[in-house]
Structure formats: C-alpha cells, structure tokens
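These are the structures in question, set out in turn.
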Structure P
Amino acid sequence: MQMLNDRGCLVGDFEVNETRAGFLAKFGDTFKTEDLDIKKSKRNDNTDEIYVFFADESKVGSKTVKTCCNPDEE
C-alpha cells in the first residue's frame with residue numbers, strides 16, 4: 001500500500017499503517033491469493049487506475065495477466 005501511495009494512488013492511512021495482526025484478523029492464516037487483489041485510482045484522476053494481483057503460478061505470462069484483469073473474457 002505504501003508503494004501505491006508513493007505513486008500517487010488514493011490509499012487510506014489505515015491501509016498503509018495496517019499491522020500484521022490487523023491483516024491476519026481480516027484475512028486469517030489461510031486465504032486465496034485473489035483475496036489480496038487491489039484496484040486503486042490516482043488521487044487526481046479517478047479514471048487512471050492500477051490493478052495489483054498475486055498470481056498462484058511461479059511464472060506469469062500474458063494469458064495469466066489477461067485472465068486476472070478480465071476474468072469474464074476467458
């Protein structure tokens with residue numbers, strides 16, 4: 001979250017300052033990687049968005065990126 005904040009994305013202080021205990025309370029010890037997906041927009045332009053995802057595969061190709069960004073278009 002700090003990296004997104006530093007790059008001008010709209011991120012709340014509560015997200016930047018979240019503790020490990022807070023994270024575990026929200027997601028638990030076991031969670032799916034798609035639970036961690038993040039979509040944020042720029043502070044000064046809400047049409048400029050960034051999407052962060054964590055893939056299960058060790059190597060990520062264009063097919064994985066397209067599937068994650070457009071899950072309805074498989």
Structure Q
Amino acid sequence: MDNKKVLGAEDDPFAQKMFTNFVTAAGGVADIAADGQICLDKFKGNSDGYKIIFMDLTMPNMDGFEMMIVEL
C-alpha cells in the first residue's frame with residue numbers, strides 16, 4: 001500500500017486493533033474514528049489524504065449509513 005492512509009470507522013476496540021494490524025501489515029497507515037461523525041470530520045479535514053474508508057454500519061452518534069447519506 002506504500003504508506004497510503006486508510007480511514008476506518010469502528011467503535012469496537014477489538015475490531016479497531018484488527019483493522020490497524022491489517023492495514024499496517026499491508027503497508028498502509030491506519031487512522032481510526034470511533035463513530036461516523038468523527039470519521040466524517042477527519043475525512044473533511046484531510047479528504048485528499050485518505051485513499052479508502054472502511055465503515056462499520058452500526059456505531060453510536062452517526063452510523064455508516066448516515067455518514068454515506070450526509071457525504072453524498
């Protein structure tokens with residue numbers, strides 16, 4: 001992945017760790033957001049820095065579905 005930034009929206013600490021390990025093992029740089037609102041804020045603050053976003057669909061505050069609707 002050549003140090004490309006990957007944003008993950010996930011509220012479960014175990015899944016966050018698994019995501020980070022997966023991205024790092026693939027050569028990327030993982031960034032975690034604990035809910036959709038935090039993910040959206042991070043993306044808007046650095047939209048051209050992230051190459052892909054992985055989203056959990058059920059999270060507190062704003063879930064993955066809501067985030068897609070807000071962003072689209």
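Please treat every number below as a calculation from the coordinates, not as lab data. What you are looking at is a predicted structure, and each value in this text was computed from that prediction instead of being measured.
Structures compared: P, Q; top value of relative contact order in percent (Cα under 8 Å, 6 or more apart), i.e. the largest, recorded for Q. Out of P, Q, which structure matches 23, 54, 23, 1 when P(r) over Cα pairs in 10 Å bins from 0, in percent is calculated? Source structure: Q. If helix-only ellipticity at 222 nm (-39500 (n - 2.57) for each DSSP H run of 4 or more, over all residues; to 500) computes to -8000, which of P, Q did it come from? Derived from P, not from the others.
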